[in-house]
1. Could you tell me which structure in I, II was used to calculate Rg/Rh (Cα atoms, Kirkwood Rh) as 0.94?
2. Which structure, out of I, II, was percent of Cα pairs over 19 Å apart, for residues 144-199 alone calculated from, if the result is 48?
3. For helix-only ellipticity at 222 nm (-39500 (n - 2.57) for each DSSP H run of 4 or more, over all residues; to 500), the calculated result is -12000, so let me know which of I, II that is.
4. On distance in nm of label points 7 Å out along Cα→Cβ at positions 192 and 224, which of the structures labelled I, II is highest?
5. As an exercise: mean projected area of the Cα convex hull in nm², for residues 80-151 alone, calculated from one structure in I, II, equals 8.0. Which structure is it?
6. A value of 29 was derived for relative contact order in percent (Cα under 8 Å, 6 or more apart); which structure in I, II was it taken from?
Structure I
Amino acid sequence: MAGIYGGLGVAGATVGLGIGGYTYAARWPGSQLFGRTLIAPRRPRELALTYDDGPNPAWTPRLLEILAEHNVRATFFMMGSFVKAERDLARRVLEAGHLIGNHTWSHPKLTAVSDAKVLEELTRTNDILSQITGKPARFFRPPFGARRPYVLKLARQLGLIPVTWNAMTSDWSETSADTIATNLMNKIDRNQRRGYASNIVLHDGNHRKLGADRGPSVSATQQLLERYAGSHTFVTLDAWQQ
């Protein structure tokens with residue numbers, strides 16, 4: 001259990017909750033100071049591909065094709081407002097066997113908005129995802145990884161498992177697929193040496209607008225699949241649920 005929810009929070013507890021300590025607790029993906037988040041278990045040969053900020057009509061369909069070519073299922077953290085605009089595409093993701101999670105309605109930094117706004121963001125997205133999938137969402141990733149005790153408490157009250165990550169690079173701004181893939185491979189290999197699975201973040205969308213160019217992220221996905229498909233097992237996050 002400790003491995004799944006991360007071991008970095010214990011060390012971080014010594015930081016204290018001054019400005020630096022609060023930032024660590026609120027933003028560092030491995031911190032567990034404000035509450036538990038799902039990261040990755042001690043299963044070093046397992047990889048979870050996760051995608052944020054979709055669905056994106058420009059690139060999510062191509063991503064689905066690549067995943068299907070490798071018979072791999074992924075987890076998509078979708079924004080409620082984009083699901084509303086792209087209902088058929090969201091259904092296509094689900095029908096392809098992928099897992100869909102809650103990534104809020106409009107992608108605010110949840111450490112900087114009111115409790116009422118947090119509630120609205122999560123419940124509106126839960127409602128539309130339920131319309132699409134026919135069942136409640138089970139997983140939630142806070143935008144930017146930003147969380148505070150209320151955010152995590154509310155998520156669990158709504159039946160959501162909060163999720164962070166342990167393998168991410170700046171694919172939202174990086175234009176080189178090779179650079180994105182290499183950076184992620186380095187982190188995956190490091191996690192494996194430490195005895196952990198990898199919870200990998202990529203982006204199939206951009207929270208600022210629909211139709212953003214995510215070609216480099218999709219091409220990097222192809223490289224990851226080609227590198228690890230023969231030696232690792234790709235899973236959706238429900239494989240790590242406790």
Structure II
Amino acid sequence: MNCIIVDDDKLSCKLLEGYVGKSSSLNLLGIFNDSVSARNELSKRKDIDLIFLDVEMPEMDGFDFIGSLEFPPNIIIVSSAEEYALKAFDFNVVDYLLKPIPYARFCKAIDKTIRYFTRKETINSGDQEIFIKKGSSLVKLKLKDIIYVEALENYVTVNTAEEKYTIHFTMKAIENQLPSTLFTRVHRSFIINKSMIQAIKENTLDLVVGKTLKSIPVGKSFRDTLLNDINVMAR
């Protein structure tokens with residue numbers, strides 16, 4: 001998992017940097033001593049999976065930082081105060097570590113994060129099945145049959161070659177349920193099945209939907225991640 005450290009306590013940063021360096025599961029992309037710099041970095045790249053985040057920081061505290069992110073990655077709070085723990089879990093953080101952080105406790109938090117992070121990567125994702133509500137019934141779908149998901153205000157539509165299912169779900173929630181081995185987000189309003197891509201253009205891509213092609217917009221901030229996520233041969 002790619003991770004960053006956001007903490008104005010330089011000793012804490014040094015300790016965490018050493019811990020991350022010992023973990024074969026983590027790749028440290030940067031250390032930021034304020035939330036604003038970290039937020040600017042997150043706006044430029046979509047491959048950050050985990051943030052070690054302090055609460056008490058200048059300009060914007062840790063909770064304001066999380067609240068400012070539309071799609072926050074996994075968060076582990078690191079703090080010298082116990083008083084924020086209850087509030088932290090209201091923000092769906094993965095874990096809460098008290099400074100000074102023992103290495104054993106750090107390892108436990110990482111194991112917990114990996115279990116959550118890899119939940120959607122299990123087995124051969126295309127053969128996995130989910131149940132989607134249709135009227136008063138639950139319909140079984142294979143993940144590989146889902147071509148794309150589109151956001152519609154407070155709902156999303158799950159689209160296959162033959163059917164469209166409208167469900168009361170957020171894009172973030174459904175993105176967490178779909179394995180990244182098969183699906184990727186290409187726009188604020190679209191998640192697509194990578195195996196259905198026919199062509200990638202400047203600001204759009206074509207998906208195979210039955211016997212036709214459907215043009216899907218590609219957001220500028222998602223394009224580089226998409227190209228890094230597929231096999232590209234070019235001169």
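FYI, it's all coordinate maths here, none of it is from the lab. As the structure is a prediction and not an experimental result, all values here were calculated from the model. Cβ atoms are built from the backbone, for glycine too; each structure is taken alone.
1. I
2. For percent of Cα pairs over 19 Å apart, for residues 144-199 alone, the value 48 is produced by structure I.
3. I
4. Greatest value across I, II: structure II.
5. II
6. Corresponding structure: I.
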